[in-house]
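Down below are the structures I want you to see.
Throughout, read-outs are computed from the coordinates displayed, never taken from laboratory work. All values derive from a computational prediction rather than experimental measurement. Cβ atoms are built from the backbone, for glycine too; each structure is taken alone.
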Structure P
């Protein structure tokens, strides 16, 4: 069975290229060639921003993406991509597999005709590339910026003009003046995209995406056509790829940051005042969304309960 998988992120980027290559090779090998995952670059099978919708309707068999790409259907999906001021990699995985996160996630995806399989968790992203320093909220007002997910809603609340764009369009959009600033992902990915060639300042920490989940998404029909053993194989391979990705992603970023710095980029940390403003604004956005969307409320409250319990253990057991 050949399953054509539409990708929304660029497959040429570090970690994505490795993860999808390993998924394809190991599923093929462990199923004895019975199942082949064929990954396609963004736009090949469907427009990047329409890919997940087409998996939901069954027009596409599968996708490699992140849940936030379905935010147009339900804002709760954004929590299953990344949570501002939320969990790091280990905490996110623990909530997902042991704290009820995956159960809630699969209930939500099932209501849209999709079966999701977690495959990769990225560590904290960079928080954006800017042509000037951002010293106060006033510097964000009217700023045309590419920003993803719930973090983008925070910046919009603070007066920024937020848009979302596929990775392959970001650099050209800045060069043409369509946008003035952008965030995308980890330093290693941003470096490969060439964002260091079009902006001078690179901000940290990535408060908007302390960890980001990527998954394989199968239409219900495609998933149902697989045998139980084939399904288990895909789930197992994804777990292995996720484990490899955690170490690989962390190990790559120091070298990437050094290369970025060598090119004259100014690395900056957000001021404490701005971080407090972002966090307070996120709290307001989350409260409004919980009031408006019961599914968002259910998932976010599940995570909050888990974090309170986890924090008790973390405070006594970790050095920092």
Structure Q
């Protein structure tokens, strides 16, 4: 049987400081616990609506609340963490410490699918904290390139953790005895692809450039692209991005005309930035339409943004269509 390196041993080889590794290990250990809670489903009474809404006015599932509390409690107890922010909470939560790191997270991405047993996940981002004072909301509003670590756990047929710290992206699988074992080292996204992920039910609301791109894919070999494309759509960002990390492709959640004043559906701080860092470090690209997501300076904690990410050459094709208007 192959002897796999575990997460702690792999992190020991990273040039990042010990405090940052402690933060990542704390998140990883909590994700392993979340995996067990998610897997228990109806047996533990954790499925169904919580009877509340979050700051985005979205209906919360019981597991949204449970997983948010698990991560919040773990991070508040982690010495290097000075503050945290969650997609499920209206305001940032300082820990009472100064310096170290700030953590943002989506505790259960794709939770609208949890009751039908579709893969869901946890997404996290780690930023440097201010050195001289307890963090405020403004201290969290850093461009994505300031991230010192990011990752996600996907709770599917296998539970996996995909992480980047100082450089490169590694994938770990949760073993039966609760250890994260390195099974997918040095992940790399193929630059070319014939697979896209988008919610086709919104097609009539898209901007012209997005419609042109998708029309070109659907024309297959008979169209200007000269090749056939497959469409995949899980409606759980973490699952759709994980597929791209494993075999390439592009994921798109663009602006649409249903709510023209809202730039997009996905949250910059909790979803777009951490996923963009992972994708870029794996050789892919991530844009909001024309510019790189990681270059956006956040204006508010729960800011939304359009997202196009995945195989680098295909993202450039999409960017060209969107630039053409």
Origin of the value 2.8, where distance in nm of label points 7 Å out along Cα→Cβ at positions 75 and 179 was derived from one of P, Q: Q
Matching 5.0 (mean projected area of the Cα convex hull in nm², for residues 19-90 alone, computed) against labels P, Q points to structure Q
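For which of the structures P, Q does the calculation of mean count of other Cβ atoms within 10 Å over residues 107-114 return 17.8? Please report the intermediate quantities before stating the final value.
Numbers: P: 17.8; Q: 23.4.
For mean count of other Cβ atoms within 10 Å over residues 107-114, the value 17.8 is produced by structure P.
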Tell me which structure, out of P, Q, gives 57, 51, 42 once Cα extents along the principal axes in Å is calculated. Q
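Which of the displayed structures (P, Q) returns the greatest value of distance in nm of label points 7 Å out along Cα→Cβ at positions 147 and 171 on calculation? Kindly include the intermediate steps, with their values, before the conclusion.
On the way: P: 2.4; Q: 1.7.
Evaluating distance in nm of label points 7 Å out along Cα→Cβ at positions 147 and 171 on every structure, the highest lands on P.
Work out the source of 16 here, i.e. which of P, Q gives that when relative contact order in percent (Cα under 8 Å, 6 or more apart) is computed. Please list the in-between numbers first.
Values: P: 25; Q: 16.
Source structure: Q.
Of structures P, Q, which gives 3.6 when distance in nm of label points 7 Å out along Cα→Cβ at positions 83 and 115 is computed from the coordinates?
It traces back to Q.
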When mean count of other Cβ atoms within 10 Å over residues 267-274 is compared over structures P, Q, which one is greatest? Q
At a computed -8500 (helix-only ellipticity at 222 nm (-39500 (n - 2.57) for each DSSP H run of 4 or more, over all residues; to 500)), which of P, Q: Q
